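A.B. asks: Take a look at these structures.
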Structure P
Amino acid sequence: MANGHDDDTTRQGRIAAVVIAAAGVLAMLAPWIVAQMGLAPKYEILMYLVSMAAFIWSLVVTLKIWQKTRQ
């Protein structure tokens, strides 16, 4: 298309948005999940690391989308 947007770019943007939202919810609920399930604190840290990885992945995807649409 003329402005650099296509179905694939739109789909990637939506996936990135869902991953960002899910990572945020996981990071906020990690202490509650660990407390409710009676897990060791190391699992809370694991959830934080998964959230951080999801945020970084989303940042990379978002930057690629931004570069693609600027051409």
Structure Q
Amino acid sequence: MGSTLTQNFGKKIRLLRFKKNISQEKLSELSGISRSVMGKIERGEISTTLYSVEKLAKAFNIEILNLFDFSDID
């Protein structure tokens, strides 16, 4: 299992995806990150590169900093 940051980041990605009502497959398509890697990110199994963080922010149409606001995750 990854670090607390890695786990919280994964929870945030999953929460944003649920809020946007999109599947992992759709987020993978929008971000250019494979579905298998997306699953590992969401489960907190791997940390991701800054390049992927940027792609995820663009896919969600939010600022990068918002991906690291963990105040709304459990």
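Since every read-out is calculated from the coordinates, none of them should be taken as a lab result. What you see is a predicted model; the values in this text were computed from it and never measured.
A.B. asks: Hey, relative contact order in percent (Cα under 8 Å, 6 or more apart) derived from one of P, Q reads 50; which structure?
C.D. replies: Only structure P yields this read-out.
A.B. asks: Follow-up question, since we're still on this one. From P, Q, which structure was helix-only ellipticity at 222 nm (-39500 (n - 2.57) for each DSSP H run of 4 or more, over all residues; to 500) = -31000 calculated on?
C.D. replies: P
A.B. asks: If log10 I(q)/I(0) by the Debye sum over Cα atoms at q = 0.12, 0.14, 0.21 Å⁻¹ is calculated from each of P, Q, which structure is the one that comes out at -0.43, -0.52, -0.82?
C.D. replies: For log10 I(q)/I(0) by the Debye sum over Cα atoms at q = 0.12, 0.14, 0.21 Å⁻¹, the value -0.43, -0.52, -0.82 is produced by structure P.
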